[in-house]
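The next part holds the structures, each set out as structure tokens.
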Structure P
Amino acid sequence: MKIDITEVSRRSGVRASALRFYEEKRLIVPIGRRGLRRLYDSEVLDRLALIALGRAAGFSLDEIALMFAPDGRPRIDRVKLAAKAEELDGTIHRLTAMREGLRHAAVCPAPSHMECPTFRRLLRAAASGAIERKLAAPRSVRSTTSKRRAR
């Protein structure tokens, strides 16, 4: 079934300008025109859903483009998916630590945050870059380091 760009935009929630940009990046391909309007096969909606999922997971459009075979079918690299999951684990860990630090700062009984030992420790770690280095390390390295500390 052929649908025009306005209908694709309405059904997918993707603005027409983004659809045209995706076309420039070769993520989607029109199958023709009706007057000045681009026409797409209805399968473009599934492709746009995959693109949206990839974007939500943090993949770049160039990375997403590589997830499609030349014939347009999905060709998703499982190793890249696993690597992105590891990256998301690091982000979740960093955000969880930040959330807990903010919660502590919100209820800390110290007269000033600068007098709170926990808050001062977090400040020193942030200033030294230790938090970012720890979170940037691959999970296997973090796990090994944690096991050594536990001994």
Structure Q
Amino acid sequence: MSSSTAAREFNKQIANALQSMVKVILEHEYPAHFYTGRLIGIDMTHTICLENARNEKKRKLGTIFIHGNKWVSFTIEGEPFPMEELAARLRKVLPGETIKISDDNSISILGGKVIITEKGVEGRGPTADRIQKVFDSFVADMNH
């Protein structure tokens, strides 16, 4: 493979990564420090731009730019679980109930007595059972 072919393939792969959720590992604090977010730009110096960025502690940062000499690698990650959409569906089923989305992308209902993560519903009782049915339906709809 010629170097020009390799460069074209590299640029094609970078272009394919745009708009994907990525995890960016920083050089000087590997592996403890990283960012996740949607890759929306990369320039000639390999400075990258992430939107809806979060750090390793899941703290929301908005849009960030990371200089090309500050990161070692990035990996394409799966889309985050659409907790906002699930919360909207739950608000229809449980009107008047306080539904909070945490920074760790979980939902808390009934003052923390019922917790929902992308893995499922934690809690007991009739409300938790109703929430489980909504969750199961939501996940089934996502997979179709």
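Each value in this text was obtained by applying a stated rule to the coordinates, not by laboratory testing. In this text the structure is predicted, and so the values were computed from the model without any measurement. Cβ atoms are built from the backbone, for glycine too; each structure is taken alone.
Could you figure out which one of P, Q the value 14.9 for mean count of other Cβ atoms within 10 Å over residues 12-19 was computed from?
The structure behind it is P.
Say we calculate distance in nm of label points 7 Å out along Cα→Cβ at positions 36 and 84 for every structure; which of P, Q gives the highest result?
P
I have -9500 for helix-only ellipticity at 222 nm (-39500 (n - 2.57) for each DSSP H run of 4 or more, over all residues; to 500), calculated from one of the structures P, Q. Which structure is it?
Q
If mean projected area of the Cα convex hull in nm² comes out at 13.6 when worked out from the coordinates, which of P, Q was used?
Of the options listed, only P reproduces it.
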